[in-house]
1. When helix-only ellipticity at 222 nm (-39500 (n - 2.57) for each DSSP H run of 4 or more, over all residues; to 500) is calculated, the result is -15000; to which of the structures I, II, III does this value belong?
2. Suppose distance in nm of label points 7 Å out along Cα→Cβ at positions 27 and 99 works out to 5.2; of I, II, III, which structure was it derived from?
3. Comparing relative contact order in percent (Cα under 8 Å, 6 or more apart) across structures I, II, III, which is largest?
4. Given 68 as the derived value for percent of Cα pairs over 25 Å apart, which of the supplied structures I, II, III does it correspond to?
Structure I
Amino acid sequence: MIAPFLGFFEVLIWLIAISQIIKHLDNWVCYVAYGAGFATGNYIGMIIEEKLAVGIVQIQIITRSDAHQLIDQLKAEGYGITHQEAHGAVEEVSIIYSIIKRNDLSKVDTIIRTFNPHAFYSIADVKFINKGLYPKVNPMQYWRKGK
């Protein structure tokens, strides 16, 4: 709901800035001021977005050493993971996938650095997830009496 509202003011500010540049085509200071304002706005926006840490991300962790302690710790902290063994370029590796809240990223980073400091990991923004983050599944729901 807030995006259209912010978009309105973004375009309004852009129109005012461009109209001033058009009025003063012979003044190079207007060009520099516009460029500096644009760069400053982007920088401040990135800082605000990072501080808010809104949204969810996918983290993919690739380890060359045994990943069981890392996996156990992530599970103990309540993060859902998917783990698979794979063939790397030179050796066997473990790949761990997890979808986490963006504001939990520093906590997961600390866990990785503690339990597998040489792990390679990448982080990608997630636009949509189905069924929420790591839904708690009751294993008894799959138990059928008499079978």
Structure II
Amino acid sequence: MSATGSEDRFTKSTREAIAHAKKSVLQYKYSHITPEHILLGLIRGGDATVLKAMRTGRATPEQIRVLLEHHLRVGDYELTEEELAFSERAKRVIEAAREECGRAQKPQIAPEHILLGLTRVRNTVAGAVLAAVDLNMETVRKALAL
């Protein structure tokens, strides 16, 4: 997890979401962890705060998952979990999440910071899916009362 910094910067729930993201990468046979895999990881991780924030949009987390998976095509990479790295856009999501964590004056990056990071990084399928269901930075912040 060195591409995103020290693992102790993440809460247990965030580490679980990243683990789910990695499973999605392996499932779809991609070469890197993308923002789309991170969003799938958040949904599959089941963090109550994030799922509640997602429900304030025009789609349920399950519908968001379906929309996202509609855009993911199966690749042809056969990597192990240890070989996975974050794409440049995914790194920007993590960096934006770090900034949100600092803004909230929290000691660790929580799943809600990752969700906010996903809304801040433009030109990704994950960001477009979230925007399509009215989950942008402002609506997510309001839902999270941040």
Structure III
Amino acid sequence: MANPTTSAKGREENRTNPTLEKAKDVASQAMDKAREGAATVGHMASQAASAVGKTADNLASSAGTGIKNLGETLRENAPREGMLGNASQTVANTIKDSGRYLEEAGLSGVAEDLTEMIRRNPVPAILIGIGVGFLIGRAMRS
């Protein structure tokens, strides 16, 4: 013969099981919605970062165009004869070439080139970083 308390517990468990199942379903749906929301936020953040990167590249390209034009103007207006002429033409050509590089490569290209240069020359890069840090520290103390 079945114990009356055991059968009452069994009946109570049968009544709570549908409630428990419903709670599990609600929790599962909430987790699915949270995952969808996180995926949407991640996608939106990725799009925003991409847009910021493109804007930075466009600004760098515009700055490169301005620098290139400055180099051309300097070359046209600088003296062309003698030692001063040679120096000014060299500076103008360097400014123009730098502007052209920035215009064509953009900020992302400059960052890639800088990363590659640091990989090829790690010790000088560290020493330059220490020197720049020292100079910034001195300037901040003053």
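Every number in this text was worked out from the coordinates using simple rules, so none of it is lab data. Being a predicted model, the structure only gives us computed values, none of them experimental. Cβ atoms are built from the backbone, for glycine too; each structure is taken alone.
1. Attributed to the structure labelled I.
2. Going through each structure in turn, the value belongs to I.
3. Details: I: 25; II: 31; III: 21.
Across I, II, III, relative contact order in percent (Cα under 8 Å, 6 or more apart) peaks for II.
4. It was calculated from structure III.
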